[in-house]
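Some structures to go through are shown next.
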Structure P
Amino acid sequence: MAKKSMNRRDFIKLAGATLGTSVLAACTPQVVTQLVNQTQIVNQTSIVKQTQLEVVTATPLPTNTPEPANLQIWWNTNLPDLLTAEWNNDANDPVFKAEWYWGGLGRLKYRPVIKNHPGITLNITTHSWDADLRTNQLLAIASGQSPDTTYGEAYVNEFVQYGVYAALDPAKAALFPPGPLGYGHQGSDYFGFPKSTGGDTLFVNLDVLAKVGVDATKLPQTWDDLVTFCKTISTKNTSAKWGNNAYYTYGPGGSSYGQAMRILQWFNMNNCPLADANNAPQANAAGAADTWFFHNEIMWTSTYNLLMQAESEGGSGELFNEGVIAVKPGWNNDATSVGNGFQADGKTPVQATAIAFPVPTAGGKSSSIVIGNDMESAFKSSKWLDVAKAVVEESTTDQTAQAFLAGTKGCGIWIPALKSMLDQYATYSQLDGYGSDVAKKMVRVTMQVADDPGTAGLPGWKKNGSDIWTEWNTVYGNILGTKAPGMAKADIQKALDDEQTYIQGRLS
């Protein structure tokens, strides 16, 4: 079957609570509460043989049964037939057509929760992704119609800072490594758990290395190595349409945070992240200008036309397979095209590998950005909050459900987010969604980096997130410039000072 295509702009476009009745006791006269049919005056003799009048109030007999827990679950697809229809991995199956692979995952995730909490109902509906999902959540909150649970990626931390999500069980949070939890925590509290994740790495086309005479056993380990590596490739690797090229990642422009996901690891590893642990911006921190300057060095080993072409992940994967580019950041989704791709002749399988991002030549640390990190959270406003939290906690920590997307033939795209599963990266075998051995080998590297303590999520802006990412992309474009070597380092610092002022203004 044809796999659903995703690009950087789409990305794929919990029993019941019983109402209690409080009975208040007064001192004079003494109030005795009994279950009787009407209010009466009765005589009661005390143990000292004194008689007093007491008022016995009538408590109405129950007339209504407790309201069942009917939870509104915002999720990746509509699941109206969760308990009544079966999902089959068949492109011609009507359930598959309506629900894609989410249908299979939903049944694995949610059926055990319903079994564990008899009487609950889960009304599962989809509400888009990325900025559209954010808008839908803001509208739901403003109108007082928040769901019981929701989902998301880079905008989750914004809602965490609004204080609308409930803190989840810290013991269950400990089942995940820091990176996949990075989009949903504040201090020591965790407000979202990932049902799947993705780790970003560096993809290298080994066929191009052989063609240009670069030793494939000596892949770059430092920033200096990477600059030299890419420059060497670029001088010899050329195509009639695109010119001389080596390195590629998404060019600047638009409001998507997709570009930042492929770039901000460099800043994290150089100890100058775009925001601190409390999500306070530090765009102009010491080291940031140097990092941008380094990024320009590797970017300008390719032509402007290539850098600015707006290909999807599949499109850049095709350019990689054809040898137009030799090096690119790639997460596990890219392996669905790269690891199963063919050279320009359409017949010869591409030989490729994935490595962790090279680290700064002096100091720094290993780091990556989690991509495709799909978080689930419970709203504090839920009428059935304990059940809402259970829906998130139980369904996201289910190992069978966590393994589904990577392990199901024809799917791929994501990897498990549980640390116990990522720890097995070297030998992890439930990767049938990725097809070839080359792709599986590359995906294991993405599992390794997702498990790395230095891996993180994007900053979580408290408000105006879309505006901030738009500005970030604009600054990226200015720094890159229109020709090599891009903006001078002193000018980069001034651009970052202005960006810092802008972000602070949008957050104030």
Structure Q
Amino acid sequence: MSGRILEAHLIDSIADALQYISYYHPPDFIIAMAQAHAREKSPSAKAAIAQILINSRMCALGHRPICQDTGVANVFVEVGVEARTDWTRPLQDMIDDAVRRAWRLETNPLRASVVVDPLGARSNSGDNTPAMIQTQLVAGRDVHVTVSSKGGGSENKTRFAVLNPSDSLADWVVERVSRMGAGWCPPGILGIGVGGSVDKAMAMAKASLNVAIDITDLRARGPRNSIEEMRLDILDRVNALGIGAQGLGGITTALDVKIAAHPTHAASMPVALIPNCAATRHVDFTLTGDGPATFTAPDLSLWPDIGGQGPIGRRLSLDDLTDEVLASLRPGETLLLSGTLYTGRDAAHRRMVETLREGGTLPVDLRGRALYYVGPVDAIPGEVIGPAGPTTSTRMDKFTKEVLAATGLKVMIGKAERGAEAINAIRRHGAVYLIAVGGAAYLVSQAIKAARVVAYEDLGMEAIREFKVEDMPVTVAVDTAGNSIHETGPRQWARA
């Protein structure tokens, strides 16, 4: 008979799991992405998927985070009612201890993204606690745990509705995805929870994202029930939208669709839709009393051989951004950036705008410069900076008009589309908007040759930094005339 499941077993296992998923994609995800890369017809989308796969392999070898947004810890715990444990503390306290250990590991520190007092100062907890926990008591003697890290870009695209029982679930999902934009970093997985109550639907949708990708096998054998038929229908219709990788236009937007259902009130059909991004991260394990869980690295043969050459594109000096050069850039064009690049995201933008409104002077001169929307992971010895992929740019839209008008900023770099107001400001001021690939943070960081904090150090990951970059790969998303690849790309690849 196995021994007791100790508190140390649980904490050690979850801490190790959180580190493991920070640099290893699940094998099923790697395979699905490799298949998507092989069949993609859009050059822009194919190049984006290639960057994600190259980044994934680099992270697996280097044990550094797949994405700079190392996520919020989501832990699903099923405790057998006959399990023998030595636990005396609340589950939340034990799991938070594991999160602190994982996030503060010196050899691979993760980015603390959780803020406390969400309606007030929103100060960072510093260690990414508390974890988000779902717990069930189940039959048996074991404790089964699923650990995932969920980034803010995809989490922010969650949608919920209570439909009429006669409404079409598939129509609702497809319509919501069509309006979701690219901030969730496709291609990824769509998790859908149907029925139960409001909270049950959300919980089912979140948990479904941790189920292995099996849509290719399902299609090959054929659906066995109405839910499997609906999964295929939704997947085909979503991919026919033409959104594609990073919203650039292409044939693969979703890799799989998961649907979990539960009995519900006769008058209701609660529906939750939660997407998972190109930094899908999860692993599960079972504790039986024999000690903490162990994790095996994925076989390197899982990653496809897509060529070892560096990115190819037009070289652009960030230290010589003339109006003529900027006007020559076209949506969809690949650029390799070199020179001086400043960083700034939500908190920095808010502070800059407050300073400008008060008639103050900004701590950095942005005239004729480029600004990267990024909150990087801390560096470890031997690194200039940790993984430094882009954040969702639409959150900066409300600041863009004032910043461009007051500073003379000429280039913004982030991910996903811009809203109409931001595009109008870009056109009015002869600026451009570029995108880096979300889900390729470690790859992007290799182009950063020097980094230092130059302002707002108290903001931590959101401080303004000065980067010196060399051949940083980006794609032109909005040109000086206001033309957007996130409009033209999907339109080109949409299928009736």
Structure R
Amino acid sequence: MLTKILSASLFGLEIIPIDVEVNIFKKGFPGFNIIGLPNKAVEEAKERVKTALDNSAIEFPQAKIVVNLAPADIPKEGAGFDLPIAIGILASLGGVKLPKEKTMFFGELSLDGTLRHTKGVFLLAIGAKKFSVKNLFVPKESASEGGVIEGINVYPVESIGQVIRHLNAVDYLKPVKANVRFFCSDYIPEFDFSEIVGQSQAKRAMEIAAAGGHNIFMQGPPGSGKTMLARALAGILPPLTEEESLEVTKIYSVTGNIKPGDSLVWQRPFRVSHHTTSRIGLIGGGTNPHPGEISMAHRGVLFLDELPEFSRSTLEALRQPLEDGRVSITRSAGSVTFPAEFMLVAAANPCPCGYLGDSRRECKCSPRMIVRYASKLSGPLMDRIDIHVNVPSVEVEKLALLKSEDKAESSEKIRNRVVRAREIQSKRFSKIRGVFTNADMKNKHIKDLVSFEPQAMAILKQAVNSYSMSARTYFRIIKISQTISDLAGDTSIKQNHVAEALQYRIRESE
């Protein structure tokens, strides 16, 4: 008897409907074959399904079983086909009655018949609704992800026995409704800005970067506080909006980073990559393309410490995502585009030993070593980083807290200003899809939405001519100026806003 069960395959951030066709032959030698380009994990479903049914007191048929995953020309991977294969076998034997409504099954079976947490359920629920699926059966630990999508019944399944009883109208399962929580007010960052002594200019630069979503590059000697500043940044970022949360949750769902029982990602991602990270690990890729660190940092922060220590090819691969806000990966199986709207926070020493230009320690690097070290950071890459700031060594008096006037603001106060600035930007871009911050603006948006005072534009033109700035730098200065204006609560960009923005770019353009 032939039975068709609806399931799905994940490819990038897309859902491909898969028909799991199960046919049991009464004639011929017993066997169990899975066809339709399955990978190793799908092939091993034969043993998981057989053992799970046996351990659930269900006699496995001694017959020839052929499972076809259609369309057959699309590679299939993962353990999510375990449940639909098991249900297909039982339906072919007459052990369960399939519902009349369009129903999808997805989940990995344990050997005892229970279902494990399976990645991609959030995407699965979105795709199921798109394809007019009425019912979705998934593991209980993953059901909260799909429960946030309205218009579809997501059933939390603990074991194969539960599904059988539900389908046979013996003991009904109740659809899950997740308790959606987009924000969390009790998040405690790793560092508070009040703990960072001195570095007033770097703190101001961090505030501007957080308010406008700008990339920032910090350069200074070891121990000056670059890493501490970067990690404190998480404490002044505003919460994710509902639309941003949905975007981030898609990525975390497909990579299996949503914990069992959780639904939506509410906290802005803060990803830290070591300089030994490969190009694929940072950008994404693989046979079946998966998101890299830049996509995992979508709508959040990607912190790259010791930037010149990364390989040149890895750094150059960042150029296109930094410009476009997305990364396209092409493989033999197809082409996938992942979102990558992230804040790049990069830190570097001025030379290999780290003490070039330091007032207290002498640099021991040769001129050739310094040039070679700096050459790892190409001009086009650095031109895509909005804010450049120097982080010098902190004076001993400040470290000893001898100056009472140097009391720093707390992250909470800075965060309040950042949130107000983001609210202004939210109103400004309310009619533009996909644009949330000043950093997201395209050149065409600047013409329509940015207002300059005459003196401010005059200063900008003079600086561009004097320092031979590129067109990209010109527009980035405008974006930074707009963020400074938003922090001040002004309706137009003023002279002092442009002057402050220029100090974060002129050093790099000279």
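The value 1.30 for Cα Rg over 2.2 N^0.38 Å, for residues 305-440 alone was derived from one model only; which of P, Q, R is it? The value was obtained from structure P. With respect to distance in nm of label points 7 Å out along Cα→Cβ at positions 449 and 481, the largest value across structures P, Q, R is given by Q.
Read-outs: derived from the displayed coordinates by stated rules, not from any lab. Model, not experiment: these values are computed from the prediction. Cβ atoms are built from the backbone, for glycine too; each structure is taken alone.
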